[in-house]
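Asks: Before anything else, here is the set of structures, which you'll find just below.
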Structure 1
Amino acid sequence: MRKAIYALSGDPIHKGHVDIVRRVTQVFDEVVVGIGVNPEKSYLFSLEDRMEMARRALSQIPRALVIAFEGLLVDYAYEQGIHVIVKGVRSTIDFDYENILHLVGESQELGVDTYVLFARPELMHVSSAVIKALQKEEGFIHQYVPLYVKQCLEARVSGQYILGLTGETGSGRSRVSQGFLEQAEARNIPVHTIELDDLGNQILEERQEPSYLQVRERVVEEFGEAVRNPDGTISRKNLGEIVYQGVDRLSKLSRIMERAVMVRLRRELRAKRGLILLNGALMAESNLTHLCNNNVVLITCDKGSQEGRLRKRGFNKRQIARRLATQYSQKEKKSRIQSTIETENHGRLWILDNSEIGADKRIEKVFDEIVDYFGL
């Protein structure tokens, strides 16, 4: 059997590492992924945490085996009958450094050779140090690390546990959010709510930064002067009447708003610690569940409760039908979220029935499960 070993600190493992391991398994029958133990090095994560992150990140690569080792890598390779050390190289600096390590290893005369793989261009800038620095500033790292690793970094670096709340219009997301707030406060768990819709409304109505003024102009260009207020802000009422006439219009608005909303979200996340409730009606439709690492509460309710809530908000029957037609149904949201969890191999979906009768007890029960899941 042809075996190779690929060593890393795994503090944390990232998609560049995963890509190297996947490519190496196409050449060797088994790849040992060695998580290094160096008493003189300061790690962000414990050895157990680093190994667990690596196991989860590599769980879909069947011929990869995660182990811990200490001491000289060539000694461990020799003892285990492994004759090839794999090196991932991102730059000429990396190459020169790894070449020196190769020569040092050869000086031990153990018959262990080096196999070099160059990083893919789209991953050449990815490193554990860059990822940790990004997380410290609330930058988005889902393109760099698997979601379980992202969740661990948010907890360790930022003290954040992000939970998505979504559901059809009229499902009562605000009520559930308030119920979770009360449950958290009763247990002395720090908790914050961020409404994605509110972030969008800030951009359309309040913020005066140049980029947000440009977003308003793009909204007017796309949907017409009827959506502009005399003061230059956007009329949410008039805009709603237009975009809820079809899925394509709502999608266009989402594309116009997405970058600005994500910047405001990063701003909102700064310095917030504890449980973060990220509330968004279109989280599944907009492929945004990565923001909460696919940990989502899908809020459902019976049609009577839903219609009653929407009528209290002043919507007539025609407006209710139009709004529901531009969003996924409860069933479609559930299917989309479950599919994403399966594809990305991480996340948890809770279904919370928020129909009027008995909702408080169901909210408390789901919150208990959330506390256990995050270890709060």
Structure 2
Amino acid sequence: MQDFVHEVPASRVVFGTGSISQVAAEASRLGGRRIMLIAGGPEAELAAPIETDLADRIVTRFTQVTMHVPVEIADAAVRQARAESVDLLLSLGGGSATGTAKAVALQTGVPILAVPTTYAGSEMTSIWGLTEVQRKTTGRDPRVLPRTVVYDPVLTLGLPADLSAASGMNAMAHLVEALYAPGISPISFMQAREGVRALADALPRVVADPGDLQARSDALYGAWLAGWALGTTGMGIHHKVCHVLGGAYNLPHAPMHAAVLPFAAQFNADHAERAMAAVVSALNEAGIPATSAAAGLFDLSCAIGAPTSLTAVGFDPDWIPQAVDLIVAGQPVNPRQVDATGVEGLLRAAVAGERPNELPQCGKFLFQNGRK
């Protein structure tokens, strides 16, 4: 048995169809009397029943939710929270809404009640991130871990198929990196593998029929495991690449994760054999005939319509030299040493978007009616 450290952050999870109706009770449980609702424009309709249930306890609303949480947006949210003397932050939306709430909690210590509408996973971690002058800084702080997370699969029904695919592969990245994190505990390893299986099984069904509530529930279960895995382990080369590219070039967060993941897995393949074997077995169990983690993840992305190259999400190959310098300077904890030659190879492979390991084709299996 290898040495490990197993630390489980204290979060309350309420999971189930229709659980949005429990948000008001959960807010009361946290002592929320002056609540700041953090939700972007697209979530306005989803927020309506929450606003009705909470009535005048919502004393202010912050709608300037922005990808990668620019510091100026974070500062505006902090000022608003302080001006209204809020005692609870209620975030509704994807990772950007959660990230904005975290930016406020980091400065004020006000607790967070998170209601995710995507598969981002940020709601289960104590990780915060802020972008300033095209540089994204991340850190961990127990103050930003949401006290309660309410997962309602119904809230994900309106997420379009392409965004569901990209968001799901973002969650998959958390799981894959958790599996090769140093000192991962046996419990966290089993949890991360189960998350890979759950997402690989659910995402094709979600994309085939976005209104399939059971598929949505299964995908959200996998995303919960992914967030938990990210929160209890660590991040390696994949997340460092995505944080650098997102901050420096303002690339779309989830699609970027989908595009990079197979090539990050290939980068680490010979240095994390146990983790890669777990990914392969989980994919196979979900019905994906993977012979390597990198090829299997590429096949899954391709089959569900998620981006499979960095050029598809707006990355210019001319940016590679600068990106390599920024990534190497960050020196992420990773099974394989992170050097300029290796990172350049990873980025060029991700730009080319060709299937790792095997024939450069898109996928080896078909989905019919959402089933493999």
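Asks: For structures 1, 2, calculate FRET efficiency 1/(1 + (r/R0)^6) of positions 66 and 138 (r between Cβ atoms, R0 = 30 Å, to 0.05) and state which one comes out highest.
Replies: Values: 1: 0.50; 2: 0.95.
By FRET efficiency 1/(1 + (r/R0)^6) of positions 66 and 138 (r between Cβ atoms, R0 = 30 Å, to 0.05), the leading structure of 1, 2 is 2.
Asks: Another question, if that's okay. One of 1, 2 was used to calculate volume of the Cα convex hull per residue in Å³, giving 164; which?
Replies: 1
Asks: Between 1, 2, which one scores greatest on FRET efficiency 1/(1 + (r/R0)^6) of positions 306 and 346 (r between Cβ atoms, R0 = 25 Å, to 0.05)?
Replies: Numbers: 1: 0.25; 2: 0.85.
When FRET efficiency 1/(1 + (r/R0)^6) of positions 306 and 346 (r between Cβ atoms, R0 = 25 Å, to 0.05) is calculated for 1, 2, structure 2 comes out on top.
All of the numbers you see were taken from the coordinates with simple rules; none came from a lab. Just so we're clear, the structure is a prediction, and the values are computed from it rather than from any experiment. Cβ atoms are built from the backbone, for glycine too; each structure is taken alone.
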